[in-house]
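What follows is a group of structures, each given as C-alpha cells.
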Structure I
Amino acid sequence: MANIFDYLNDVAYDSFYDLPVNELDVLALTELTYLAFDDVVAQEPKRLIDLAPQTPRETTMLTNKNRLQLLDQLSQHKRFKNCKLSNFINDIDPELQKQFAAMTYRISLDTYLLVFRGTDDSIIGWKEDFHMTYMKEIPAQKHALQYLENFFAQHPNQKVILAGHSKGGNLAVYAASQLDPNLQKNIVAVYTFDAPGLHKELTETPGYQNMMKRTKVFVPQGSIIGMMLEIPDKKIVVRSTALGGLAQHDTFSWQIEDKHFVQLDETNSDSQQVDTTFKEWVETVPDEELQLYFDLFFGIILDAGISSINDLSSFKVIEHIHHLFVQAQSLTPEERETMGRLTQLLIDTRYQAWKNCQDKKVNESPDSLAFLEKRIRKVSLNHKP
C-alpha cells in the first residue's frame, strides 16, 4: 500500500494550479514543521529549496529519517520547492509550562498555510498536554490564537488554511474557534491529524460550532491520542499499517490511494475502549486531583534531571533511571496514596471498558441467547395479527 512518499511521486509534475491543494499536501507540510528550523527560518519568507541545505540533520525524536527524506523530496519537488516559509517560532517556557511551535507557508500566490507543531520531545510539552484534562485552556492554545491574529494583522482579508498533527491539531482548532467572527470567514479549512479535542466547554461556543463546518478531522483506525477529550462525531478514519494505536500516531504509516487517504468506516475496538476509559477516568477524578496526579508524575521526571524524551535514549539512561527511583522514593505517604489510587482507578476503568466490549460481542453473536431472544421478539412483532 502507498504512503505519503508514493503520493509525492505520483504528483511529481503537478503544480498547485494543475492539482489544487488537498489533505495530503497539508499533511506533508505539517510533518515538515517538526524539523529544527529554529536558526533557519526567520520572519522574512524564504523558499524551501533554498532553506533545505541549511536545515540541521542530527537525528532526534523529531528530526527522524522519514522527515529528513520528506525535506529532501519536497525541496526538489515541482509542487513544493518554491513554497515560502516564514514566521517560525519555537517557544518552550518551563515557568509557564508551555511548549509552542508554528510556521507559515505561502504555498502559492493566494494560498497560505499555518501549521502548528505537535508535542515535541520536551517533558514540559508532554506535561502541558495532560493539563488539558482539567484546564479549559492551556498557554500554548493562547499563543496559537495570538499567532493567528498576528497573521491577519500582517495579511488582512487573506484566505488561509490551518493545520496540525497531535497537539498541533488541537491548537489549530482552538485558534480558529476563538478567533473574531469577522476574521473566521477568511479561514478556508482546518485540518487535524490524530489530534486531541478541546475542553467540553469550548466545544459549546458559537465560534467552535461555526468552524466545525470547515474542519476535517483525520484519525487512524487504532487512534489513542486523537480520541482524547471532546472530538467531533464526524471524523475521517484512515487505514494505518502500524500495529497499535500509539504506533499509528506516525502518519507515515497512513495509507493512500488515488491521491486521498484510504478510509475505513470506524475506529477499532481498542481505540473505542481507550476513548471510553480516558473520558470516564477524567470525569470521575476531581480536577484538583488530576492536577496533583500529573504534577507529581511529571515532577518526578523533571526532578530526576530529565528534560527531554531524548534523555532516556542517551548514554546516561541508566543514571536517569536511577534518579527516577530516587525521586519516586521521596514522595510523601499522602502523595504515594494519591498516585497509587488514581493509577489503580485508571487500570480498573480500562478493564471495565474491555469487559463491556466483550459482553457486547457475546450478546451480538448469532450464537448467543440474547441475540436469539431479540430475533424471536422481532419476528413475533412482525407477525402480529
Structure II
Amino acid sequence: MKKIAIFGSTGSIGLQTLQVIEQLGEEFEVVALAARSSYEVVAEQVEKFKVKHASMTNEDAAEKLERLLPVGLCEVSSGAHSMINLIEIADPDIVVNALVGAAGLRITEATLKAGKVLGLANKESLVVGGDLVIPLAKEGQLMPIDSEHSAIFQCLQGEAVSEVSRLWVTASGGPFRGKTREYLNTVTPAMALAHPTWNMGPKISIDSSTLVNKALEVIEAHHLFGMPFDQISVVVHPQSCVHSMVEYVDGSVKAHLGTTDMRIPIQYALSYPQRFKAPVEPLDFTQLGSLEFLPPDWDTFRCLSLGIEAGKKGGSLPVVFNAANEVAVASFLRGEIPYLGIEYTIEASLNAARFEELESLSHIEEIDAQTRIFAEDYLKVL
C-alpha cells in the first residue's frame, strides 16, 4: 500500500485524486491533506479517508477545522511552513502537489529533497523554478500529472531521448478558438470559464482560454524532458483526445490518446510503473469521427508567444510572466478588468522587468513579490 499526501486537496485535481484513491481501494492510504481555507471540505475528506494529518494555510480555517473534527482523529496545523513539515511528519511515499500557482514551489522543493515521489500538477513550480528544482530530482522521482506531460512521459518509455526530434504539445484552443480580438473585448468571466472539453478549476480554465496555460506547459516540458524550446511545438487539437505526441528522428511519431478526464493521468502518476483498471470509460474509436490539428492563432492569443519568449530568455522572466498572469487572472475573475487586460498586464510587466539569473528560491519569491506589486499598480490605471 502506497501512502499519499495531497497538497491542494479541495481543488479540482485534489478532489479527482481522492476519487481515484477511493476507486482503487486498498492500493493507497491518504496520510495527509493540505488546503488554503476550505475547512468544511477538508473535514469531510479527513473523516471519509481517516486522515491523520491536515494543514490549512489560513490559521482561522485551521481552528474551525479542528473544532469540526472528532477529538484525536487528526492532527491539524496551520501556516505555509506547516505544509512543508507535513512531508516529514506524515512520511508519504507520494506527494501530489495540486496547489495553484507559484505557492507550490516550496512543496516541490521539499518533496524532492525528502526523496519522495512527486506527482506534479503544479506546473508553476517548474515554470518559475525549474532550473533550481529539476537538479534535485532523481530518476523516477518526478511524475507529471498534467495530461500533456503525462502523455509525453508515456510516449518516451523505452526510448532514448537523444532520438527525439520534437515534442508536440496539444491544445484544445479553448472556448474562443477562431474568435477575433474584437470578440475577446466582450468576454466575461462566465464565458471564459466554459471550457469546451475539460472540467477544470477557475484559474486554469482562464489560463486555457488565453493560451497562457499552453505557454506554461511548453516551459514545463522544456524542464521536465530537457528539450530545447526550438524542439517543442504547440498544435491545436479541438477534440482533445490526443494529449501530446513525440516525434523521433526517423520520422516516426508516438501519440498518446485517451478520454478527456484528468483521473487517467492522476492514476498513472500514482500507480506507475503499474497500470490499474481505468477510472473512466475508454475512448470509443468508432464514435470519434475526424481529428483536427491546426496551428495556433499567435496574433489573436498573444499570451502564448509572450510566455514562450519569456521561457526562451529564461532567468527571472518566466517568474515575471507567471506572477503577472496570476494577478491579472484574479482581477479578471473579480470583474475588475477586461479580458484582454490579462495580456496587457503580462506584457507591461515583462517590458518593465530586468533580466536576472536566479540564485535561490528566496530570490524567486522576491521577484515574484516585486512583479505582483507592479502588476497591481498597473491594473489600477488600466
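A few points about this structure:
- Structure responsible for 2.8, with distance in nm of label points 7 Å out along Cα→Cβ at positions 248 and 280 calculated and labels I, II on offer: II
- When FRET efficiency 1/(1 + (r/R0)^6) of positions 96 and 216 (r between Cβ atoms, R0 = 35 Å, to 0.05) is computed for each of I, II, the largest belongs to: II
- Comparing mean count of other Cβ atoms within 10 Å over residues 144-151 across structures I, II, the highest value is found for II.
- Which of I, II yields 58, 52, 40 [Cα extents along the principal axes in Å, calculated]: II
- If distance in nm of label points 7 Å out along Cα→Cβ at positions 64 and 136 is computed and equals 3.7, the structure in I, II: I
- Among I, II, which structure scores highest (criterion: distance in nm of label points 7 Å out along Cα→Cβ at positions 24 and 40): II
- Structures I, II were compared on mean count of other Cβ atoms within 10 Å over residues 104-111, and the highest value belongs to II.
We did not get these values from a lab; they are worked out from the coordinates using the rules stated. This is a predicted model, so every value here is computed, not measured. Cβ atoms are built from the backbone, for glycine too; each structure is taken alone.
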